[in-house]
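For reference, the structures are reproduced in the following blocks.
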Structure I
């Protein structure tokens, strides 16, 4: 149901008869893997480095959301949820192989029908042709240099291609958006523009002009880079006797023998390491230290590049008198691990990857310097944008507008108090087990059911519970603590109810749901079976590593 606002005049009138200048433009900016930990508006160990002055200024002029979450921390599913306003299991994009047909791209269709001029520029990743008035999008993940774009033309999608020779993708994407404004934009219409960076997606490649940025700076380290407490995780992430620690979750250091930055960096970015770097001869701690420093330098250089490009874009909007009449939203498609717990990438149900940065600026309605701890999800983002434009939401959208929160700083009666999460790509690419979770403002309950769509390739199921008021870093699993027995029961019931509310009722993949239900109670018999699965998986994993047959598509076996 759409919220209505008494603050913004545009929300009180119909689209018909409203002059273009009275309807806000909407600029939706999304980077790839830009996590809140690397954005100055969010207080972290990286804050003193100030990699995002442009975005920090945007935040100071608008509202910052502390509890914005994705429902599936991987690129394609997150983007699909934003285009459709639906959770992964509803729109059908549960993993990287998913696609959204033009007829199902609800967000741009509704904006166009309401008289907005629509454009999608940058990373798209939804495979089908974008249903925008104009598009210029990367093929798949795209390249950092000599950036290619799929465009409209004489040939059918996706055969019309242009190349920005010698340009870094962040520069090429911004050049392309500015070119659209200067040559395509009809000033008699409001615009809805999606400006979407590839950066700072792994493997991070920065523009050459940033190579000296942070070159002589010792990057601050997260407290758990080297030493993760034994209280963190469960049999699902550690194994029965910690035997799965090298095999669950890829690493910054050389913990994971299949994929770690300590090994990968020498081949990909040798200039970031000492000339005599030999991971085999280094201690675990030293290899982790060196690879972390290189990992963060490359990542933050990409972040700096996109921030500088946003200044170019914002300066143009200001010069053209468009800045203050535009709802500007900035987010990442999910969070990202920056060495916390020795993890890289995303996918986990923990906050570093589940949490999204989210900033919205619109001075006509939103107080500068405001912050909110309201729980919002990426399925809510399209509803928010449509609401600002005065466009009614279709019944197909599961998300709700939170415009009234932006305007008043207060949650309306009945606003959601929990976010739902499910990652489906079991043990793919970065060795993350299949998982679902519920996240409230005070607690998180995580359930690793540990199987693929067909109920196979099992890893040990396990449950975790974190008290976020006492343990914001999610380092102490209190699932088995007697003091949290009632909380555990309550959250399990809440998770079961939330699954039904969002439509994840188990009917989509019955074989996986059978495993989900088998270990739901998690009694003595369930735990014993989980221990057995842990041992069996270790044997399989070691055999696959030895034979070089490790299957990264285990979620689609």
Structure II
């Protein structure tokens, strides 16, 4: 891998400072290929439609944080850090300038609320970087906020988005936070500090200081994702960590000095959990025992140009579901299309549903307690609920004379409201589901794919087997699905919760790289009505 296309930060270097230098250099002279820009643009539009619909439908956390942000308005006489020409940024559906950390927490929480935007799996076999950490495209509002403050155009905002995905995506490939019960959003917090700082003109040392503060003061644990019924904290984890990251940048630029060289700090999470780097013996010392190398646990490769960027390996969610269920969803869609009689007779044609999958899917969404979800956040992390809801929709559509397919079965917010969660037919179908760990045969295939199989036994005892699903629709390595067509349907589906005609909203946020500085400044200046409370 050429250093002309990638910046390589060795384990024994100051990687926090290296990330700062990379972010500034990429924003100045990065040359991502057209495919990278196009894919990032789709992920950004996808995230925004998720966020706008979550606000419009009155979900709790996005509206609480949006209202909070509006109480942090800034006037024209407020300080402008670095090269900022404006003292603040905007939230979705407003032209009022607020503190940037508040714009970031509100907008990031909104795009993540449905758990329906993009996903990475931390898998790069070309480099042997296969730590397999999750992550999501929750952070694009950071680049938009920085561009609004600094008076930058859409091209600069796009480079910020790509840089953010690159930093957090490559960190996810080399360090598994979940192995230590730390939430994956820490990688995003580090990237937020780097990108926001670089875009508003922070120095390399100030960005390093901010990254140090994030890692030293704001490590989020996976406690927010554990328990029988999940809370607002799960969906807002990325937002809250990013809020701190943006504030850390502002503090660094005001003179506050955070910990330096945080990736090699022996008391910080990276070396604390994976040791003081590799061991080596001092040359000529006569020492018999190796001495600790002053290094982080990993090298870091960050793309500067071309098409080999982390975003190219990220996956789309085509509806509302936990990404670990994508293989099972594909299996069910395929089975219903192949054997439509399974969706006949109001569900009585189905005797049992056996789902076989890998760890961590089995552990995350197979918890027996999740066969009785009572909140949306728990329902979208329940394999039983997701698959039962999909089948319930197929049965209803078949009964109405409609042929179920990916578009018609796409799970929407209405499939997670109170009436849907307690739907009698869904609850009956959930009791027919058996979720089994596939063992080594399945585990070794993840995170290359999402190895899952579904076997539905009908009322006559015949088995309908999906076979092994590896690359379901939306997966980066799926080459058969009409991805653009399905995404257009998703944008329309979510957009109609915002407005009767979603096309202008899609156009407003699509092709971000072609927009002027004025268009970026007014990007959120449109009417966004909150239509009651989501229940």
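Throughout, read-outs are computed from the coordinates displayed, never taken from laboratory work. Values in this document were obtained by computation on a predicted structure and should not be read as measured data. Cβ atoms are built from the backbone, for glycine too; each structure is taken alone.
Any idea which of I, II comes out highest on mean count of other Cβ atoms within 10 Å over residues 346-353? Present the calculation step by step, with values, prior to reporting the outcome.
Details: I: 25.1; II: 17.2.
Largest value of mean count of other Cβ atoms within 10 Å over residues 346-353: I.
If Cα extents along the principal axes in Å, for residues 162-297 alone is computed to be 66, 38, 27, which of I, II is the source?
Value 66, 38, 27 for Cα extents along the principal axes in Å, for residues 162-297 alone corresponds to I out of I, II.
Here P(r) over Cα pairs in 10 Å bins from 0, in percent, for residues 194-385 alone was calculated and came to 8, 29, 30, 21, 10, 2, 0; which of the structures I, II was it taken from?
Going through each structure in turn, the value belongs to I.
Suppose you compute helix-only ellipticity at 222 nm (-39500 (n - 2.57) for each DSSP H run of 4 or more, over all residues; to 500) for every structure in I, II: which one lands on -9000?
The structure behind it is I.
If Cα extents along the principal axes in Å, for residues 402-513 alone computes to 49, 37, 25, which of I, II did it come from? Write out the running numbers ahead of the final one.
Working: I: 48, 33, 27; II: 49, 37, 25.
Structure II accounts for this read-out.
When FRET efficiency 1/(1 + (r/R0)^6) of positions 26 and 354 (r between Cβ atoms, R0 = 35 Å, to 0.05) is compared over structures I, II, which one is greatest?
When FRET efficiency 1/(1 + (r/R0)^6) of positions 26 and 354 (r between Cβ atoms, R0 = 35 Å, to 0.05) is computed for each of I, II, structure I gives the biggest number.
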